[in-house]
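Only the coordinates and a few stated rules stand behind these numbers; no lab work does. What you see is a predicted model; the values in this text were computed from it and never measured. Cβ atoms are built from the backbone, for glycine too; each structure is taken alone.
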Structure I
């Protein structure tokens, strides 16, 4: 004698909403399926395709001729299509801090979304159209993961957010008598304006300027980009002091201005003892030294102590011949 019927089934769902039911019922002689969408079947192993995504309660009724009673098994199934993650944004502000709103453009069957914003605040979000603020410069990735009850899909755009800032201004220079060559080391600059401190200007990136008079000049470099402008200024000393007939094949005095510590690179045609003297702007001797140098290249270091900031005359001499330059002590 057969036992009481025991309805049960499993199922598989594909991306086209087709469901194949695997009837696991025992001792049943007939079946009735209610697919929850108004459709029915008397098959033992039915296949049913749903027209619309959603949740459906499927019920299986079984009947046993030997035990004339109906038994029921019901379960809820999810019908969904694969999601497609997509998003848009319109970046109008490229300078930090920059506020950008992102818009979800994923497929309509998306139920949940998870955003990841490299370099942004917040770093992640589950909002539909989140607003993100970027406080740092750089190129940043954005990733959106869209999901529903059955499927997950992600879209990541690399380096899609570009954040910049005002220029980082810097320059160096070399002085040869009254001729000054400027090297522009600015980062993120689009255009430049030089103020040489003598009433003249330039828009070149790396200008060369000739001063008409000796003196101390404050040189300003203004760099501009789409985020604004920044300025850097440095003080330089232009020396146009005439020299006597002391022959120097190379003379490099640095740094100038300085804090009392400075160096001298010299290339001389004749070795021997040389006198080194420093005078203040009133002609008072504040440093005197004698050093022996060899023929060719020499490097010397000096320390000027206990004197105030200002302009000073540095003189090197030998056998009644001299060479002078002006420097500034901070």
Structure II
């Protein structure tokens, strides 16, 4: 029985690594549409569909693997999660700032920088929002678990706090993080009732997508509406927030269970090789910000192509090519213990 449990856990890790690989590929696909077309990305059906669930999926997966980090003391939590998440943010933000500033000074014709030091600094530290959001989600759950309250009460309390947090989309991401924790703690039931969970969540996602709009992804100012006493806007923004959470969660849970079912026996060969690359999603995320969102976006524009042709055909091919290049860069960086520690907080 014990060996069977170990085998099942290894199979599950393969399935989730493959799911992470799919998720980071969707990030690149969405960013290609966002960066290489001048038309608003939220009006693009491919981009809007990807963004209906893919960041929620990342947060569900993060919550699933959060158990060990949430059971340690404060010092170990800061070392384990703070170092792993915030050191790369700091390192890459400084790197982006230096790149912006040098380009302004030495190659102004490239227009890579923002024009002055304060703008460069602000733009640099606005990058990498997901890792900042993930750290806040970890912190909320860590503190919540240490309150002398029943699980349902600390969960509700921390959700309420997350809805007041104004930055990094925490209000959408934290409920997804909690669902990932729930999936981990209820893995036996997920396996037992997986087919039903997958069908219900998948059908719910498809139903919600019938009424999905790219406008749901536009920035909203709930506190501004409250200050202005705009009741209609307040209720609409709350509706959009709940709709986004429900859509992202239903799509994420359906994919989670689907991959768990597809790769339940574990895989070898090419599939296992692909799964190994799914462990480098943080590294890909950091690198693609510089390579795709800053450098490539400055020089590539595909407005001359039909939007559908670019979104459905060229963007996914280009995303695959970028992903392959980023994996090569990651391998080079990991040859240096110093660089891997500073850039990825991983000194292996």
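FRET efficiency 1/(1 + (r/R0)^6) of positions 205 and 229 (r between Cβ atoms, R0 = 30 Å, to 0.05) was computed and gave 0.30; which structure, I, II, did it come from? Here the read-out was taken from II. A value of 4.6 was computed for distance in nm of label points 7 Å out along Cα→Cβ at positions 117 and 317; which of I, II is the source structure? Label of the originating structure: II. Quick one: distance in nm of label points 7 Å out along Cα→Cβ at positions 53 and 253 came out at 8.0 when computed from one of I, II, so which one is it? Among I, II, the structure yielding 8.0 for distance in nm of label points 7 Å out along Cα→Cβ at positions 53 and 253 is I.
Taking mean count of other Cβ atoms within 10 Å over residues 29-36 as the criterion, the largest value within structures I, II is that of II. When helix-only ellipticity at 222 nm (-39500 (n - 2.57) for each DSSP H run of 4 or more, over all residues; to 500) is computed across structures I, II, the figure 0 traces back to I. Each of I, II could give relative contact order in percent (Cα under 8 Å, 6 or more apart), but the derived value 36 comes from II. When Kirkwood radius over Cα pairs in Å, for residues 133-196 alone is computed across structures I, II, the figure 16.3 traces back to I. From I, II, which structure was Rg and Dmax of the Cα atoms in Å, for residues 37-212 alone = 19.8, 61 calculated on? Only one of I, II returns 19.8, 61 for Rg and Dmax of the Cα atoms in Å, for residues 37-212 alone, namely II. With respect to FRET efficiency 1/(1 + (r/R0)^6) of positions 21 and 101 (r between Cβ atoms, R0 = 30 Å, to 0.05), the largest value across structures I, II is given by II. Among I, II, considering only Cα Rg over 2.2 N^0.38 Å, for residues 181-308 alone, which has the greatest calculated value? For this comparison of Cα Rg over 2.2 N^0.38 Å, for residues 181-308 alone, the top structure is II. Using the calculated result 21, 24, 18, 15, 12, 9, 1 for P(r) over Cα pairs in 20 Å bins from 0, in percent, pick out the matching structure from I, II. Source structure for this number: I.
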